[in-house]
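Enquirer: In what follows, structures are represented as structure tokens.
Quick note: the coordinates plus some simple rules give every number you see, no bench work behind them. In this text, all values refer to a predicted model and were calculated from it rather than measured experimentally. Cβ atoms are built from the backbone, for glycine too; each structure is taken alone.
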Structure P
Amino acid sequence: MSILRRRFLVSAGAAIAAPAVFRSARAQAQVTLRLHHFLPAVSNVHKHFLLPWTEKVAAESGGKLKIDIFPAMQLGGAPPQLFDQAKDGVADITWTLPGNTPGRFPGVEVFELPFIANRRAAVNARAVQEFYETHLRAEFSDVHPITVWAHDHGLIHANKQIGTMADLKGLKLRSPTRLAGEALKALGANGIPMPIPQVPAALAQKVLDGCVIPWEVVPAIKVQELVKFHTEIPGSPTLYTTTFVLAMNKAKYASLPADLKAVLDANSGQVAAAMAAKVWDDQAASVMDMVKKRGNTVSSITAEEAANWRKATAPVTEAWIKQVKEKNLDGGKLIENAQALLAKYDKA
């Protein structure tokens, strides 16, 4: 082979290899993740938490880590499948409710028991995150949890005004979790488990008489247009809260380069929990004002009536303690630990 020909082949080989090398370097410079959730893009949690959180991660990574959000189940499936979508890698990150799969996450249910949670999301979210770090790592070991948290106080939105337990009798109310459903049953209502996206149609078709959700969710599913009465439960502890998890696929997290892991870690845990909590606490007052301006009725049961509700729902907690004992969990101790954390962050 002539010297000229050898030079040509070497040069040609380099030219062919160059794009591959360039592509490899470019791939390392940016990672794009897919975040999947169940609410529409107009929802407060999408606009005021998930989107700003992804933007913060992108900015702090210098644009190397990008997270695309797919709301309203755009990647397919149903809301109860979101946790497994993160576990199995259908999506890189999902935002979901452990309560969507009843019984699968018994430890975190302690915060969903009636009259355990605080009125404020800032308290509940930070308490749940620390509780996860201390007690629940094994429970969520199928994924890499970015943060685990809970919202503010939930309330009852219905087609009639609620003042006493007697007013709840026979009402068909959407319940967000298994334990919220049990609490509603203890109060005389029929708690019907249903993913949030199905609630508007069920209300419009009179399949439901109302729903139990926090203020923050109301505009996303237009509850204020479908019912006229909104009933709060005063003070803390409040009737219920719902826990959430921002779950990441473990293999995808492990595959990130160290610098991008560091950025994600810096925006996980209590940092992310506090960001999420702010949305619920900030939106509660503004959504309530909006509902009042529409002419809807916002009322609160009395403190005396709340005490009656607490007494009526006590058997739900007692039953839960027995149920989790079968899973080798000390329910009484978990309640004590949860209450201590809630008290800690209530004073913070």
Structure Q
Amino acid sequence: MQRPLVSILVPFKNTANYLEDCLESLLKQTFTSWELLIVDDGSTDDSRIIVQKYTDKDSRIQLFNNQGKGIIEALRTAYSHAKGTFITRMDSDDIMMENKLMELHKSLQTRGRGHLALGKVSYFSEAGIGDGYKRYEVWLNSLTTKGNNFDEIYKECVIPSPCWMVYKTDFDKCNGFTPNTYPEDYDLAFRFFKYGLKCIPTNEVLHLWRDYPLRTSRIDVNYLENSFIELKVNYFLELSYQKEKKLIVWGAGTKGKKIAQLLINKKISFDWICDNPKKIDKLIYNQTLKPIDYLSSVKNPQCIISVANQEAQLGIKQFLKSYNMNALNDYFFFC
């Protein structure tokens, strides 16, 4: 019996050095009922020639030109041709484990609509993986193992951008690649969360995530830290902000200041606290910094916490627990 079709969306631009590894890993998949919709986003190297060789070998691989410019438009172009029951995305410089499509498909078939199938990821690089990427990998995989990815949605992107699969009907419900919002993978993760998709836990490493100096997430201005913070603030105000509570920003470092600026620009009232004695009682953006103990005088607070240090975060959680404050309702870590 023919299995339902999986549509794989892949944008590419000047990844000739890696495309063969990517496409060969697809051809080795144990699950064979797929179509690859691969979109050229204006390559100037040999990428297109490489892809054309594969389209000649396998009719499941379909090559298109981007109808616009950039990754979102390329993904949108690919999706406009999708005929599959299931939708997934792949980066043109990465590698699939041989059982990736099989495991993601099986998870969705078992759990049904309203679910998001995920796989654990493993970074690799010729130059070695830096501590930041390794920490992200460990953190992300720890969430995926339990399927509680959305519990930390405001920290970083909790869905591995090239290692998920959903029913096409659920993807449409979440508005797919309709918004022109970068970082597009984090924005999509927020919409999966917004529309109530449930993450399916797994222990399987299904995707090898390549890192190298010219990777898009390293060099494209759309993936700068400020873009992530603005996205978080916008979704917080839409999905989690409770106007009956008193909003508190905790932390006055670079991220805390950016959060404060965004809230001020949006005319959202808040108080600002920190534990740096040099900043307490100082006026920043016309806001007076208050000590942490100020929280005890606030009735019904809701905190955005911009403190990144892991040890400090544990202390903050204990502090907030003493006030009977609950994560994802009364407080949110933004880093």
Structure R
Amino acid sequence: MNTSSVVLRDRWLRVNFGAGRPAHADFHYLWLRHNCALDLHPTTRERLVDASEIDERIAPTSARIDGDSLVVSWNDAVRRESRYPLAWLRAHAYAAEREEPPRPVTALDALTLDARSLDRVALFRAALEGVERHGVVRVVHFRPSGDPRPEDTEAIIDALSDAGLSVVGTHFGRIEDLRVDNSTNQNTDQLGYTDAAVHLHTDQPFLEAPPTFQALHCIAPAPRGGESFLVDARALAEILRAEDADAYELLRTVPVTFHRKQKSFEKILSAPILGEDGPAGFRVRYSYFTLAPYRVPFAQMERWYRAHRRFAELVRDERHHVRFLLGAGDFVLYDNHRMLHARTSFEGHRWLRGVYFDR
């Protein structure tokens, strides 16, 4: 009985061979298309197509195991179907039994704590343990005073302080009132104080040491829109390193300039997007709205954009996102060195309070 199977990824597929060694192997779509037997001369068996003639965006529309062969249907104009004997793939496996990095955790249940089911000490201990493990925790039904109020944010601060964190003030102040009619904070001339969508980013990348954690406490959700979503950049960086080491090294070693310029505040810092200098051995700086123009050498500029695009594609892939709508009294705690966060646009009154923390 043939127990072989195939699994499709974005740029490559995995063939599980079943019995024997290797048990599985990974193959890029471009490599497979380049090695299609239909492009060999029928008599001499010499190759008729140069690899540069194949569109680098080539991908299967389907793939299946048929008897002792892998059969791939391609998305090119002729909808070609290629057949690869499993024995041939085994003999030419250049990534035999490669370990695939784990994908980000996106199951909301695994990232959610119900404040009604735990006492205060246990709740915040579990929240910090969850952030350590997954990068983010959503806490629902946190209402110390019955209904959510601004002063409940102080209860969150007190509990996190008891758990070993301390508040970090920024150029916005100690607590940010994220609402379009803000009258309590400094330097509100930035996207967070509007009703516009704010795409995935980290906060304060222009600081030498950005705050490690942020809590976002919902006082009033918007009547329409304002959904939150986050993505685990640390997990995606490991995927990038495993699939495109050159792109990873560029993002880890090439400094870019983050420039926050507001009416009453300005800060500039040059640093790589990916780093290993955070308190937990990882730090991502990712902020499309504070990036200054790149100053990469001419001969490297296109290579740099390709590397950045490769990581951005992983970041924007909705399969990697955890999404939720914070209700009144809910809050989210996340690792700002690891997670990118965002929100959709909204209509009407929406009030979140933001506080930064370090250990």
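Enquirer: Among the shown structures P, Q, R, from which was the value -10500 of helix-only ellipticity at 222 nm (-39500 (n - 2.57) for each DSSP H run of 4 or more, over all residues; to 500) calculated? Display every interim value, and only then the final one.
Expert: Values: P: -14000; Q: -10500; R: -6500.
Structure of origin is Q.
Enquirer: Identify the structure, out of P, Q, R, from whose coordinates distance in nm of label points 7 Å out along Cα→Cβ at positions 63 and 279 was calculated to give 2.7.
Expert: Values: P: 2.7; Q: 5.2; R: 4.2.
Clearly, the read-out refers to P.
Enquirer: Which of P, Q, R yields 156 for volume of the Cα convex hull per residue in Å³, as computed?
Expert: Numbers: P: 156; Q: 144; R: 177.
That value comes from structure P.
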